[in-house]
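What follows are several structures.
What follows draws every value from the coordinates through simple rules; no lab data is involved. Small disclaimer: the values here were computed from a predicted structure and weren't measured. Cβ atoms are built from the backbone, for glycine too; each structure is taken alone.
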Structure 1
Amino acid sequence: MKRRDALARDINLEDITSSNNNAEVLQRLRDNDRRWGFQDTLFIEETYDGNDDGDDMVFMISEGDDLGWLGYFIGRNQSLDALAIHFLPQERERVDAFIKGVNYNRSLREFSFVYPMDVGLHNLCSFFRDNNNLRSIHLCRSQIGRECAHELALALSQRQAQSLMQLDFINNNLDDEGFADIVQALWTQPQLEQLLCSSNNIGRISCEALGALMRERMTNLTRLHLPNSGIDDACLQALVPGFCSSNNLEVMSISDPITAVGLRSLSPFLQSDSCILRDLNILLRLGYEEAVALVDALKGNKSLSTLHLLRNVTDTGCWSEFSKLLCDTSNINNTYLSNHNLTHIGAPKHMDDTPTHVTDLLEMNAAAVAQSSNMRNREIAMPSLTRCKIFMSHPDLDMEPLFVYKLKCLPLVAAWFRTSIQLCSDEVGSWKESVPELESRELSAVYKFVRDMPLLVSDGYWTNVVK
């Protein structure tokens, strides 16, 4: 680096680059130009089809580019916020020279590497350890073997600044023990908000470590994505105590080979009063048993709004279970206790095949949620929704359970209907009933008291007349 320091100011940038654009990129790096365009990000890409004309925030790598100098100028730069590496050549000497230079950078807040090769990430350990501005690390398709994982974990554990907010590992050939080392290192990073481990080979060891970390230390986590990483029922069960202690978790993704057993184990978390999870992404073929288990786990949940089922629902009976979750028609009390928060169940909306009888209920929930923009509106919208579901599911309300209290409940019933008419006279989703129809329901309910207790009604009437 000292040799390059002496030459950096006077070197002809066109001599060490393959295009005018690349020379301009080096010029901006050397001059600490703060106008880097999209989120102050430098993209490193491959030249394709003979096109080496990038723009002022893309360095297009070709044979004529000295990657040692590129790495050097990145390492010495003090204004660059983000570096996205989407290509590096196969020549190991050029790559090592580049990585060595990047290692000295202390301004980057986001570091992203998306390329299928072993770039020697262990050579970046001092960058990961000493860059106190680093907020996001995104590693995709780069090979992270056991030794590399251990060295990366060591670097993370030695970070003095608690600036890291996001850590992504996607298709890195990361194994169970390697990820466990990284998780153990994150005890020094309790401020982490997003952790993604996708398409790797983790297992029980790392899940137990992650569950303990979330339970004891990492309470700020808002997003946890663990799809296609070999997590089975036992792994998910090891994570649940951590979920229950993570009161900020809002988005979560899980996938095969989880079965109904694993989905049912989520009950303590999803049914907890402290659960604020709003998006749950499930990547597995959902059969009837899995649907029943998931519905059971979601009973009583008051936070989830989106349930993405990102693979086929294999049994049509599944949709009946989801319909029951949204509006249980078995009795009035169960209808009242149904889920009134979910607004989407199924695949992403642009390819959604959720049946109409489910989407109608989801639209009702969505309409009420839209009206609940503040607490005052929520106090009106949610009672309106529950009563609309009751009217929709029970055309003839059964008053007989109230007869044991004689006429004491009649004023309460009348008051309930009067309030309901005010709340339910507007359209809620796809459901609407007119005021005369609701008043007819009220008259029917009152008539049932008169029909079954005529003498009490008569005595009450004449008592009032005499007075």
Structure 2
Amino acid sequence: MWMCKMFKTIVILCLVVCSVTAELCSNSKKDKKCVCKRTTDSELLFPVTVADCSNINLNQFPINGELDSELNYLDVSLNNIQVLSAKSRLNNTVLRRINLSRNQVSNIDGGFFDEVPNLDALDLSYNNLTSIEPNLLKGLHILHNFDLSYNNLTKLPWGVLSSAKELFIVDLSYNPLAEFLNFPGTLKELEITTNLTSISLNNVGFTTLINSFFDGYNKIKHIELADNKMELIPSLPQSIEFVDLSGNKFTFVSAAYLNYKSLKVLKLNRMPSLVNIHHYAFFSLRSLKILYITDCSNLKEFNELVFGSTYHNYDVNPTSIYLARNGLQIINDSYEYFFDVMKNVDLSDNPWHCNCNILWLQKYNTPNSVLDHQKNLRCSTPDDFSDRSIMSLKDHELPKCFPEKFVRTHHRVVVSIMILSMIILLLFILYLLKYTAKKNSNNVGPNSPYNIQVTDD
């Protein structure tokens, strides 16, 4: 009898759970419900339960019971959620990631995330936050990735990140935080762990950055400081491997500000103010692999010594250089030595001046060439060649350049012939000297008038 009652109870519970789960879960979003599924994490290669509730016009955060209690990843982005109330907070010890981006969140109750202690990624970007509670992240001891970008924050509570002892990635971009942040020890006052490896501070309003800003943070490898108003490259940790300084107000780039031997990727895009890259500017970047300098309309020259001497320079070995959409008119043929060992080079959409000094690029007119977007390599000047593809230029169209190109193309053969001729001439001269000496030796005898006689007095 009791077993029968237990069976009925289990059946009722299953029906309740199924009906509750079905409340927000579906196989498609046509009925404005979440798509819930079991899948495999592409990074961890481990099975996870995912609820995709993005863009279904949610006005409030899902409450306990509306979703699977074994949920691992929850995406509620692109909705209309305005408030995250502690009354509706989730209670889920296996939930690892929450994406709340692109909502209208303006208020989050302190402790809202208290019951999700294993959260390792929290995305609050693209909302309307003007402040956050000091205990917002209380209990999130294994939080790895925290994104607050694209809000309206002017300051942060001291110690707000004290609980996140395993925090590796922080994004505070596109918040007007410069006045609050740009003081010695700010990162430590926020209690950001020194294990931090990545920080993004794009467009926070920096005009300068104090030299001691990153003091003590010697594990940072990834820094983004794009779209600020800085006129000089700031001081960064020596551990840096990736830095994006695009969209600032630099007028020049100098080796004095780029002495980072671990730096692998450097971005200096979108700077109309940039007019000069000094000789040896990148000479100290011994680990540099990818260099971006694009959309700098007033950069007219990428001189042959920005890496030091390009001939036999084994200290700097970039694999990719992107120089598209600048104001470049010429590029020295010494870069041929670099290009020959690179994977990608983009010189497209520059106002090239087509003369003798540009023809060397035709070497790379092949389908699998290192040179990207070849069809966008076009002449700007002189007027006779305006909008002509550099790869389509012919020798007979540039008669003044023919001797130069001929020498450039065949100089190895010419030099080899000259050396061989000199060797033959030298051997011939040696032969003549030896032959003459031998002949003279044979003609001098005892009765020869040239023989020297020794007589006794």
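Once FRET efficiency 1/(1 + (r/R0)^6) of positions 146 and 210 (r between Cβ atoms, R0 = 25 Å, to 0.05) is calculated for all of 1, 2, which comes out largest?
Ranking 1, 2 on FRET efficiency 1/(1 + (r/R0)^6) of positions 146 and 210 (r between Cβ atoms, R0 = 25 Å, to 0.05), first place is 1.
To test your reading of the models, identify which of 1, 2 gives -13500 for helix-only ellipticity at 222 nm (-39500 (n - 2.57) for each DSSP H run of 4 or more, over all residues; to 500) when calculated.
1
If you work out Kirkwood radius over Cα pairs in Å for 1, 2, which one comes out largest? Please report the intermediate quantities before stating the final value.
Working: 1: 26.4; 2: 28.0.
Max of Kirkwood radius over Cα pairs in Å: 2.
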